[in-house]
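What follows draws every value from the coordinates through simple rules; no lab data is involved. Not measured: the values here are computed from a predicted model. Cβ atoms are built from the backbone, for glycine too; each structure is taken alone.
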Structure 1
Amino acid sequence: MRLLEAKRAAETARRKAEDEANRSRYLDQLGKREEATWSRIAAHIQKRQPNEYDKAVNLLVDLRDLALRQGRVAAFQSALGDLRQEHVAKKCFLRRLTKAKL
């Protein structure tokens, strides 16, 4: 029984480390196309569809994580504030931002 638990724990730890490494590589790549990502976010928002809002929010979460890694949280928060102001009438989108803690 203990051997099985140890194997499960080791597999869980291995998967977690692999996920973290994949996330790190993804954020490194995202950093190379950050400006284009902001444009993609704007395009998703302009479509005014819930599914598109979700895509925009997911990308914003990625950009926030990138900003945390790079120590540029203030710049991200400023850009996010501008985005909120620009789309203040889109309550559904703003609720999604709040739910994502953005």
Structure 2
Amino acid sequence: MPTDHTALLLRLVGGDPAAAAEVLDLAPATRSASVLVAAAMLTGDPGHLTLATDLAGDPRERRLVVLARVHLDGDDALLDVLVRDHLADHPDHLLAAWIAGRPSSRP
């Protein structure tokens, strides 16, 4: 059974720099798709998303992985559409909003 990392992810979204370090420390051994998505966003490493895809257990998590992948690919227009759709269905999904607010991957 996956460990609940909600408090850690909320700290990350809230800008706690210690939370970012904790996410990166957890990433190699976690079974949490959300933690892996956060690690991918922090490092720019899409490798985390490969495992996150396998671990995503419900449509909300699968859509989160897609949002992260689109962001890392630098497709800002598609990200805008997808995140608006996702947040319309899940307005409380702060990690999705955090992804949308991250600086673009494109120079």
Structure 3
Amino acid sequence: MTLWLTIIGGGIITYLTRASFILAGDQVRLPAAVERGLRYVAPAAFAAIAVPAVFGGDGLDGFGDDVPRITAAIVAGAVIVRSRNVPASLVLGLSTLWLLLILF
């Protein structure tokens, strides 16, 4: 019973903290330093997911297996830097990955 109360309580607290930003809307202003820091949350979260997926091989032992993923990541990175178009970078990066996986 205690486990279920903990899970339900944690869910309620999580919901309320997330909903507070939506309900408060523009009535509450965050400090400028916090707003600047929040701009980097999405890129940092993406990097935390993507970097191990791209470079997660067994070091240099599995480097040959990582070449298609690394190449696709470089293509996607170049597209996003040049065009700032996220869907285009996803399409071109995934297309590069699939093509290289088919070829190798």
Given a computed value of -27000 for helix-only ellipticity at 222 nm (-39500 (n - 2.57) for each DSSP H run of 4 or more, over all residues; to 500), which structure among 1, 2, 3 does it belong to? 3
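From 1, 2, 3, which structure was volume of the Cα convex hull per residue in Å³ = 203 calculated on? Can you show the working numbers first?
Working: 1: 122; 2: 94; 3: 203.
Here the read-out was taken from 3.
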Taking mean count of other Cβ atoms within 10 Å over residues 25-32 as the criterion, which structure among 1, 2, 3 has the greatest value? 2
